[in-house]
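S.K.: For reference, the structures are reproduced in the following blocks.
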Structure 1
Amino acid sequence: MMTVREQMGDADTRCDVRHAVASRATTYRRLLLLIALFTLAVTAAMHPILDPDIWWHLRTGAWIVEHGNVPTTELYSRYGMGKPWVAYSWLFEVLVYGLYRAFGPVGLVLYTTSVALMIAVALHVLVRRFEPRFPIMVALTALGLCSFVPHMQPRPWLLTILFYIIELDILMAARRSGDTRRLFLLPPLFALWANVHIQFVYGLFVLCLAVIESISDSLLRRSQVGDEVKAIPTGRLLIVMAASTVMTLATPYHLSLYQTAFELMGETGPFNYVEELLALNFRSLSDWCVLATALGGVFVLGWQRDVRLFPYLLLAAGAFLSFRARRDVWFVVVAAIAIMATGRSTVAATQRFVLTKRQGLLVSGALVVMLVVVGWRQPITERHLEAVLSEKYPVAAAAVVEARGYPGPLYNYFNWGGYLIWRLPHLPVSMDGRTNVYGDARIRRAIATWTGKPGWDTDAELATARVVMASVDWPLAALLRLDTRFQLVYEDAVAAVFVATSLSETGAATARSQEGEHAHTGKEVLP
């Protein structure tokens, strides 16, 4: 018979085994949640590229690679040709052009997916640093990623989101620990940021808010508030901010970059008609996630006993920028998530879930498998991506214009300008998504013409055009069919091409001779 001590020892052994099994099961569940979390970012980013602006970015990247320099004058539009112009995302443009040249359209998906995954990891690191409770950590990260879904496009703003998360991580960590050494990572971060996207100015603004809080703490003679937050020395912050500002001048454009930034900030008209600059309409889940995140940040600030200026100013600025334009919703989302993550927690930091090297490799391997599966299901192939592109952009129509050698000037639909810059570089466009090149008045005039408002037929740019690339969905396409100044020469389900009736018979004969050399799916009508 077993003694009491042996029975107790056997019971302890069984308890330890059950505890080990339960702990292993918990670990597996957490690993699965992490894999699902990062897969969310990958799935949101891995889709056909239909963004209207990526094409002029590609053309600029090609120009920079070809000339070994950055452009200083406008290259693509007949209105702005030769005028000063700043390619403020030049490094991004070189990057995506290199990917496109190596992998075709798949390279653009590769960029979007890679940066989206880096954003997911950076946001996870930010939240995990301050929130040890695994379910809440995953929930906050997932909420942020859901809010970013509309931003998963091949744009430089993806890098801005990434750098903003890193900046907030550094600032919040310094406020929590009092260790300011990592602040000196910000100047090189801003040097890179200023070369990929002009919204680096938002990052400098956040640094200004941190300086304001530090000055406030100095005036109130507070070196520490409670047990959670410590004041950052004002002198240290001013040095970091000055160094970061100087590093933003390490670009080919130097001070001209700030001039362009102020021009863009001064624009008001585009906020009424450019889709990405419109306010949230709350017709998608991502919009409601933005609202939920912002309200969560407000709730956490309301429960804090210690009032510090930085999180209040950060959330207020984020709310203004983000609810003014959907393009900037990342500002309030990341700010609110950082605030919620740094709220007081009764859970010891020692309970934080830490991945072992083996578990990290397991998660990485599972993500690679998910990338392959999602890419196969989409499918992300060059043929499929080009087929989807041709359903939204005038791919076949542009081929007709190129094959027949129609001369400019070109009059084109606003959203197609970027694509035509890439596809027909020899024909300067009349309009594209770079609103600061054209100004509010010209853009409003173009919109009025395309929508067929009274006076459309007196548009000077339309009257002098020799080729019109029209979307069949816009009223102008129907009006031009009745306009004796133009003749329809090609149309398909996406686009219609009109040429000026003043084209010479020589040009018409050339077009006829080329008809048999090029096959298109649309209906071709020779002048």
Structure 2
Amino acid sequence: MKEYCKIENLTFRYFEESKRNVLENVNLSFEEGKVTVLLGNSGCGKSTLAAVLCGLYPENAGYLESGRIVIDGVDMEKLSFRERCRYTVQMFQNPDLQFCMKDLREELYFCMENIRVPREEMAARAESTAEKYGAADLLDKPFAVLSGGEKQRAALVCLLLLDPKILVLDEPFANLDEISTKRYLDVLKKKIAENRTTVIVIDHKASNWLDLADRYVVLGEKGSVLRENISPVDLASEREFFRSAGLLDPFAVPQRKHVAPHGGEDAREAGEAFAANGEHAETTAQTEPGGCGHDDRESVISLTNVTIYHNKKVSVLTDVNLHCRKGEMIAVLGPSGMGKTSLFLTLLSQKKYTGSLRVNGEELNRMKKGEIFNRVGIVFQNPAHQFITTNVQKEVALSLRIRKGLAEEEAEERALPLLEEFDLRPFRQFSPFMLSQGQQRRLGVLTMLAGGQDILLLDEPTYGQDGRTTRAIMDRCQKLSEEEGITVLFSTHDKELAREYADRFWIVEGGSAHEEN
């Protein structure tokens, strides 16, 4: 293999005086114009390695004890930050961290200013770049109103405009539906063919890259290389290794694990058919709007002729008729940007609606905010928005104290086995904001699971998670559903996950939401 990019003996930690290295003696090489997928458990240092490779660290944080990065014969340490951008750029796992301006058009102008494009060329180049890479529809939409998937599309366009030699992508499909994922891959194929761009991808799902990857590399603790040159054709022979290492099996067939204790035979049969066929079948048991023959008086959540508004004049979803019952696990599916998060926010009374929306039989807009939050908990797509302490253990303990009335000392003690279950105990004294994106998501889910609400809304709860932690999150939800009757609604683009854990399926698309089985 011709070594176009080489990482040599890299050792990095976040604090100079710390004894804990995040990366230790990492050695990796990458070939020009090839796609390498980096796999590994959450927290093993993948995102940190990407930040060091792109020059964000130690320029802006951390301490590089040893090692160097050489690209096309050039030592990156000798280049200015502006010069580095010509060689390597990174798309962050959290797209909210990517942008400096208010919308894609202005962000593209900002990118061009940084590479000194003449001002008179900027407007035409922004238009042509967005058109070329399928994002013209996003140019003038504020980032604040874009879905996570739309933000990822916008971020990719900005990076491709810079025309780097190496493109580093951190969980690029985390918020994308299947159609958007295919478009994304098509854009990358085009870019690689045109410019021999080297692509380094961080992902937990090897199956996302079967048609594009040249090789897979599996990283262990502190960035150690466990497997370096797995080709897509040899991936099947590594399945046992993947499972033993806690990674997602790229060829696993989902097996239905959960049926709600009160789901009824209709939900059971529909769920089994979905798992068996891998396709949505038409609902045949409905006798009430959105129902499976269930009376609304039995519903924990009931929406009847509901229209949800983005503002006073613009609706997000119209004529929604859905219900769910105690102890059910509902998968909320649909393309990016169609309103899944808006639906969740409406259930928290954070968006206006018309029609009837009842929680435990009470009309939502007549309930006090405190009463709603005592019944309904949410984990946002960006869990950092919900942290309110500076300590991981205290974050979980606070939920136990507020929701279950425990004394501070008892709450902190009871938080420890929960942190252990989610592989977070070693970080119990860390600030939540020092965790990796995957670890932050696990903490966000854990704080809600510990809170004791009757209804949990989980917005993409398993993105950025390895196989082991994905199981831990979903199995904990299943346990709460089956043993305590907690109702769980989780949005996801992972249909395999939905087939395995959901009792029923809400599809959000085309300006409305409906049930399919």
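No lab work stands behind these numbers, since they all come straight from the coordinates. This one's a predicted model, so the numbers in the text were calculated from it and none came from an experiment. Cβ atoms are built from the backbone, for glycine too; each structure is taken alone.
S.K.: When FRET efficiency 1/(1 + (r/R0)^6) of positions 162 and 314 (r between Cβ atoms, R0 = 35 Å, to 0.05) is computed for each of 1, 2, which one produces 0.55?
M.R.: 2
S.K.: Quick check on the output: -10000 is helix-only ellipticity at 222 nm (-39500 (n - 2.57) for each DSSP H run of 4 or more, over all residues; to 500), derived from one of 1, 2. Which one produced it?
M.R.: Numbers: 1: -20000; 2: -10000.
The read-out was computed on structure 2.
S.K.: Given 5.5 as the derived value for distance in nm of label points 7 Å out along Cα→Cβ at positions 242 and 394, which of the supplied structures 1, 2 does it correspond to?
M.R.: Going through each structure in turn, the value belongs to 1.
S.K.: To test your reading of the models, identify which of 1, 2 gives 0.97 for Rg/Rh (Cα atoms, Kirkwood Rh) when calculated.
M.R.: The read-out comes from structure 2.
S.K.: So, one more: For mean count of other Cβ atoms within 10 Å over residues 42-49, which of 1, 2 scores largest?
M.R.: Answer by largest value of mean count of other Cβ atoms within 10 Å over residues 42-49: 2.
S.K.: Another question, if that's okay. For which of the structures 1, 2 does the calculation of distance in nm of label points 7 Å out along Cα→Cβ at positions 74 and 322 return 4.9?
M.R.: 2
S.K.: If you don't mind, there's one more thing I want to ask. Output the label of whichever structure in 1, 2 has the greatest value of distance in nm of label points 7 Å out along Cα→Cβ at positions 338 and 426.
M.R.: Of structures 1, 2, the maximum of distance in nm of label points 7 Å out along Cα→Cβ at positions 338 and 426 occurs in 1.
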